[in-house]
1. Given that log10 I(q)/I(0) by the Debye sum over Cα atoms at q = 0.11 Å⁻¹, derived from a single structure, equals -0.59, which label among P, Q identifies that structure?
2. Given 0.95 as the derived value for FRET efficiency 1/(1 + (r/R0)^6) of positions 59 and 99 (r between Cβ atoms, R0 = 30 Å, to 0.05), which of the supplied structures P, Q does it correspond to?
3. With distance in nm of label points 7 Å out along Cα→Cβ at positions 19 and 219 computed per structure, which member of P, Q shows the largest figure?
4. Which of the displayed structures (P, Q) returns the greatest value of distance in nm of label points 7 Å out along Cα→Cβ at positions 51 and 235 on calculation?
5. Comparing mean count of other Cβ atoms within 10 Å over residues 163-170 across P, Q, which is largest?
6. Given structures P, Q, which gives the highest value for distance in nm of label points 7 Å out along Cα→Cβ at positions 131 and 171?
7. From P, Q, which structure was helix-only ellipticity at 222 nm (-39500 (n - 2.57) for each DSSP H run of 4 or more, over all residues; to 500) = -8000 calculated on?
Structure P
Amino acid sequence: MEAQKQWFKDWFNSPYYHLLYSNRDEREAAAFIDKLLAYLQPSPGALVLDAACGRGRHARYLAEKGFMVTGIDLSIESIKVAKKLENDHLSFFQHDMRLPFRINYFDVVFNFFTSFGYFDTQRENDNALRTLHHALKPGGRLVLDYLNSPYVAAHLVPSEVKETDQVVFDISREVQGRRFLKQINILDRSKLQRSSFTECVQAFTRADFEAMFSRQGLRVLDIFGDYHFNAYDEDRSPRMVIIGEKPVIN
């Protein structure tokens, strides 16, 4: 299988993307965010960025906690949905996170659930991380939640079929070089039509992220291995939850 260049532009704007991932565990996500907030201890009314926010479910939860939250996402269709949630504490913008956004502005920047590593070149991934870094105030903190590549490679499910609302998803997965590829062939029974998309995520390791953070001048404070904040273990942890800090320059 081969991923189309900038595959995410079409796939994240597709209604099938949201249908495939509609069963994500909201309670687990809320519990994870609560643990992050207890760890980070942001001030009441802190300025928060949710980068790659999708339709805004996590941004809305953060705003309900009393923070001033901004969500950005490349998908215009997702932002159209998210904008219906806007209020005095919550706003959304269509934005490519490879480009700068509000320099030295936010107290905390979140990048949830492997919403990174989509780009074709290391330069683009560095640009995205630079945006997250520059968006932080000095002393601000970044939470980047990524899959744990060695664990995912060892537990890869080569193929599966899912059906939701008369839509059949025939899914194949493989490791190709240092990338995870997921081919999604779709049969929509109600419309009698087929379509196909390929997800591509870089198989970044802990060492890769430490090097990328260092290049941007971000200090790594902690790396957790799951949403319960257990210690990171390369072989056993399903996630890499990286907590970084933008140093204060005297």
Structure Q
Amino acid sequence: MKNIFFCLLLATATVANAQTDTIKLPGKQLHTEYLKPGMNQYLIVMTNPKMPKSSFLWYWLRTIKKEKHNNIPAIMITQRWYAADTMAYRSVYSINRASDFDPIYHSETVRGKTNAYNWTATRINGADSVANNSKKGFTLDFSAPNYNWNLDIETFEMLPLAAGKVFAINFYDAGLGPPKYVTHKVTGSEVISYGGKPVDCWKLFTQGTSGKISYTETYWISKVDHEFLREEDDYGQGMHRSKIKMPVNVNM
């Protein structure tokens, strides 16, 4: 009987330890001090079993700056996506409040088409001041403030990761709708090689569906420096994507 009682207590403790942390605004839910200004480089490889002798490659630059925007401390993140096909090039620019990573502005240019938005806690609007903005008349009201899903890498780096943690993050993908909470679980830890050295990382996992396609994504984030070092994703019909951080960080 005592053994049964002990097992029940252990099961109750396990459930309690797995309690979900809701990551939402307003408030300082993320450790913005973890983000380091500089340029980070990634290699993205996409493979398809239907084309076993080829893969699609991206060279991806993400630059983080901490400056002021309208006299408010802000975090600016610029993304540059390079591929063999120059038409596939894309650029992304985002501004967030430095205190809590609250989105202020977001723009992206893909295949010559620009989508630009002003972002507040209550709504997102197409930016009138941006020339040739294809989203000029777009507007969406929010029931609650949210985080920019285009900045998931930086968001993950700022999470208070620990064994058994589960996070529900209120993400929004600009121009789509509506925002939704996405669950991410710390499934364990693993030592991986980075820059020729072993690095102990937390493994963060999520799964979901996009249209009719189910997917899983796993991220490796270093315990000491809070760096997003690797991502492995699996999609329907054997599709796979890898994101690998290149061991070069140039201060800007």
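1. P
2. P
3. P
4. For this comparison of distance in nm of label points 7 Å out along Cα→Cβ at positions 51 and 235, the top structure is P.
5. Q
6. Greatest value across P, Q: structure Q.
7. Of the options listed, only P reproduces it.
We did not get these values from a lab; they are worked out from the coordinates using the rules stated. Nothing here was measured: the structure is a model prediction, and the numbers come from that model. Cβ atoms are built from the backbone, for glycine too; each structure is taken alone.
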